[in-house]
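Please go over the structures that come below.
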Structure I
Amino acid sequence: MATSIPKTMKGVLIEKTGGVEVLQYKTDLPVPSPKEGEILVKNNFIGINYIDTYFRTGLYSVPKPEILGREAEGTIVSTGPGELYGMKTGDRVVWMASGAYAEFTAVPAAKSHVIPPALEPGIAAAALLQGLTALTLIREAHFVQKGDWVLVHAAAGGVGLWLCQLLKAVGAKVIGTSSSEEKMKLAKENGAQEMVNYKTEKDFVKRIKEITSGEGVAVVFDSTGKDQFENDLEVVARKGSLVSYGNSSGAVPPFSISKLSAKNIKLLRPTLFNYIYTREEFEKYSAELFDFIIKDKMNVKIHEIYPLAEVARAHTDIEGRKTTGKLLLKP
């Protein structure tokens, strides 16, 4: 198998931050060699996430040159020494690390998982990062119980659609928010019981309280940041949780912590990687996510599969916020 591995590969390199023009499609990048505890994966499908644009523009600072991308699925073509958790050459795996926008990536075995045979090609790459984000939010940030009312902002977004489906699967009652009739319909098709258009609803807080018979919601999952923060504090129930996990509308400004005491509210600002830090955590939640997909027939919505050479078009599309579902690259 090792003799079939080329010395160079296709990939996307960025040497400086900026717009989509800094995404350089190359055909002569060196193929990496797996080090201690690493596997070399020939990537078949590469996941695009909005966070990739933050690294490209410099909003999140990482030394350059850099190959973008945080997740992919493919086949192990060689292995380094050390602990590989039973994985071997020829296994079909999905992984979460860095350097995904390439034909081959050397990744830690600790952040790789063998793909169940029941999953069709592309599904694991489309599911991993966003699916794990949603799953750990409902398991770790606030353990959602059957019958809980839950508010999900941006319910038709990537993580939002996962939250709707997973919350329905565990028996929660979901109120979603979005900005258009099309997105409201999509969220309801994926498990939201009630939808509120935050652009047209005249009294958002009143509407949420009407839906919940005045009780409010057990937890708010908010990826928007500052725009809905004050409303979130109003609609969360006594002893409830406000989970702020994104800032698409801007960062939440400083506020008085005493605001939480009125209803004994718990406030969290979690990140996925602190929930899957250990091998045991990553393995546990990956297996649970794939189990949900297979048993509950989750809708893993793929917007489009772009050739790797058209990565700039993919970034333009995701930044335009006109996509629904996952964007994938095909080397």
Structure II
Amino acid sequence: MPEDAQTQVRAAWLYYMEGLTQAEIADRLKMTRLRVNRLLVEARSSGLVNITINSRLESCVRLERGLVEEFGLREAIVVPTPADPAQIPALIGKAAGELVSRIIEEKPSGGFGVGWGATLRETIRHVRPGQYRDLKVTAMMGGLTYGIEINTFEIASQLARRWQAECHYLAAPIYAGTPQSRDTIVAQDVFEAAFERIRATEVAILSAGDLSERSLLVRYGLPRDVGVAELAAQGAVGDMLGQFIDADGAPIDHPINRRAIALPLEALRKLPTVILASGGSNKAAVLAAALRARLASVLITDEQAAAAALKLLRD
């Protein structure tokens, strides 16, 4: 272990395990208090230190129960909303990583499907590694045509490496140029086999996007000939697997949905377990829509998003 890394571990141990103050650590390790503070901050951000609070916020538990009871979810996990919205994917990803690890450790075989996005990238960081040779990790949608760590291909390959499992891509872009070209692509033998494998998925974890500039699909994946305004005019509140849905969770009547190279949304209802991991109050409408349409059996989100979605669902 490099010397700097050893120093960071030692500082973290003294602070979190032995209860020394930062000033005491600085004196013991012969460094400034400022450097000790930086080492501890880096230890948290890098994942070297994970803090578990053995308690649950009553407000989050109440939201979980409300979501499960009203919409027949198998499980709902609600985490406190952080002061910094940029931290939401990391917190939801941590909760999702724990759940996914538990599911796979109980049944380390079969098909595991993935989507894309920042929350799923964070999920992988918190998934416990293992050797699951009988597990097949499968991308459930096409991807971007350039490398980025939130891309479908990267999400699938990183998760497969973490589990030492098989990895299968849907080797196509998110959208074809036209609905007709999409039909031509998926009619090929290699894609027929890929979709057959995707439909056999036993557990899937997906995210959802809204229509704002915070949406990764809007920023990176939406074709240039399609505008957010026209999607909203058709009633869209967001997307799952690149397919835009209205407030009731039904696909909107727009050619973009017929161009998506992904598992059709209606097929999600046939999968044994679909985990929707997504948060932020900006996504309340699309989360509510997905729950209305029974597109997920497990929801992992944050407190503000859960409260806003539940209000929309009850109105």
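A value of 29, 19, 13 was computed for semi-axes √(5λ) of the Cα gyration tensor in Å, for residues 57-168 alone; which of I, II is the source structure? Of the options listed, only I reproduces it. Given 2.3 as the derived value for distance in nm of label points 7 Å out along Cα→Cβ at positions 49 and 177, which of the supplied structures I, II does it correspond to? Only structure I yields this read-out.
When mean count of other Cβ atoms within 10 Å over residues 201-208 is computed for each of I, II, the one that comes out at 14.0 is I. A value of 1.5 for distance in nm of label points 7 Å out along Cα→Cβ at positions 73 and 273, calculated from one of I, II, originates in structure II. Kindly point out which one of I, II the value -13000 was derived from, the read-out being helix-only ellipticity at 222 nm (-39500 (n - 2.57) for each DSSP H run of 4 or more, over all residues; to 500). Only structure II yields this read-out. Suppose you compute distance in nm of label points 7 Å out along Cα→Cβ at positions 137 and 161 for every structure in I, II: which one lands on 0.9? The read-out was computed on structure II. Comparing Rg/Rh (Cα atoms, Kirkwood Rh) across structures I, II, the highest figure is found for II.
All of the numbers you see were taken from the coordinates with simple rules; none came from a lab. Since we're looking at a predicted model, the values are computed, not measured. Cβ atoms are built from the backbone, for glycine too; each structure is taken alone.
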